[in-house]
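Heads up, there are several structures right after this.
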Structure P
């Protein structure tokens, strides 16, 4: 497209600003939390999004819902909306997710996490950045192409999925196994980035989510000698695991941000309900993001050895299990068409030369790479995902939409 046509496209996207804020505000009101985290899923949110998409004028809208009896709807929704291009055998996909994590401690929020609060350029609420901004920027990018009747070089499509936050079995994995995508397709996942929009993620680390159960003996807190304090031993074991893993797996890889493997204790389950009882069982979790240069089965083997040694030294039983395990797939080539088109679009919109990096992992891109489909992760973000007072900037949403709208026509 000519510079004049680019300007026309950018102006069209800009004209959606107030509509985009309203759309985002509606998205936030749906508590699309996975059943693993105590939620009822994404059903109502998906219906709202689909109704909105049906008014735009896409050539094709389909649902690929996955069976999940744990939620009231019995299904986890996945929406595919396609705008046909000159070449109907090839598609540029913009992949975003509907589900959000729980808000956490509500006292840390300045406002209701599921009621949008707009202040200056920011929209506050759970799921604004992760991944509402991506849903909105993708939708309005395609809306501009449709409204201006611009025919892209190839199809452009949205895949708006469930279950990204808890493993993707009912989301992007379901779509991949349903043969929705082709090897020659281009995939952009707006689910990680930085404030300048200057990084494109092309590689992810391996992921291990682990659950540790420490079994002792419950007793009255005034007679600790009659029991075995599972909470105390769980804390000690957690620290020993953390120090062993950080020490043993300490290679730096400057492609990644952060440039080393991470091993973080995260969730802890409730043990006893009253202060004056020593718990006989304590459960805690680790989130491990391991550089691809390490074998995660070896990591698991060393964890098992440490747990076994702990049992020999202390009078407790230690059990551990895998909650999630995902080996890092081969990275996307920096020379791939999707990365090069994305770089070119970012340059035209933002005037910057984006560079390739690796991240801790966990986006839908890893599933595409594992299936042999080139995928790049990019968005402009202040990185407030999973935090209290999460927000996205309206200006980031609009400018990201400009980048996506250009990718299939440059």
Structure Q
């Protein structure tokens, strides 16, 4: 069977966790292919909230196998905390969690480096979550990262100490004299040793030969991709469909359906360009109504109107063939809703890529009427208010991709399939 991919089409925080959990009933295996503990995939079931940072979002389903792929950078302290929190809530996980031996570890010095880099002047701030993810990926591409499969090797301590000393020398040369205590990190590493470490690429490809469905789960969002996002205000990994192949060890021809998740509006955290950002009462309303605060950092998210220029760019880069719209209910009370249909500068049309090169642009808006009613009791697409149906059709006509699911609330069952 082929692999289906689910990923975000905006600057992250689109609601991917809820959708992975929703769809995971049809997949025996959920595999996370990139990112690290900067993710905050939230699932709410009967009022109970679960925030997953490194563990795939299929974990709530008791028969689903969850694979952490080689493209992920893993913090053992966070992983241990995640597992213990889930077990405290009655979710048995260890027998259903498989970790690629090729996944790189986040070291305590990676966090210190991240903190130091982000302590520079405001002009240099990227908006890092300070989880050590950027420095961990730097070491990976620099070819002296530490892989999780090494922790059981006899020379592991020697390798770890050599990387640690290199980091400390770098920090000292940069003027940082802060030291680290890695006792908790090593204690968490002993915990991780008892988990199932595997050659995930073999496991996944064997599962495909056996006819099993696999859902590949991405973190962050397309507009934060290290190559195609609003560089340098991006994450440290590739967040697009192609990364599922690299982060899991599957061939491109194995991918079938690409689900692209987006909000009915758009948000971002940290610095970087944001053409449709709202600085008025409407922006504050969306933020408060949508509870737009980071599930990991607690940081307030910047809010703005849906940007179809950015959305279409993300659809193109990822080969999206099914759209999923989240948080339609957040716009329930608005009289009018704007949608950005493109950008101009001095009368000339501009593309999304220009944002990474500092081009000054003006968003072009289409104003639509709001639906002005609750969606709480809506279970079928045919029962959507007329103005919401028009909103959906407008997006579909401009993106040329059908919307397959509309989320009408935070709970798993507040999802309407179209």
Structure from which 33, 26, 13 was derived, semi-axes √(5λ) of the Cα gyration tensor in Å, for residues 152-271 alone, options P, Q: Q
As an exercise: distance in nm of label points 7 Å out along Cα→Cβ at positions 48 and 224, calculated from one structure in P, Q, equals 4.9. Which structure is it? P
Quick check: 12.9 is what I get for mean count of other Cβ atoms within 10 Å over residues 264-271, calculated from one of P, Q. Which structure matches? P
For mean count of other Cβ atoms within 10 Å over residues 256-263, which of P, Q scores largest? Q
Between structures P, Q, where is mean count of other Cβ atoms within 10 Å over residues 16-23 highest? Q
If you rank structures P, Q by distance in nm of label points 7 Å out along Cα→Cβ at positions 72 and 248, the highest one is P
Quick one: Rg and Dmax of the Cα atoms in Å, for residues 8-87 alone came out at 11.9, 33 when computed from one of P, Q, so which one is it? Q
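Values in this text are rule-based calculations from the coordinates and carry no lab data. These figures come from a predicted structure and were not determined experimentally. Cβ atoms are built from the backbone, for glycine too; each structure is taken alone.
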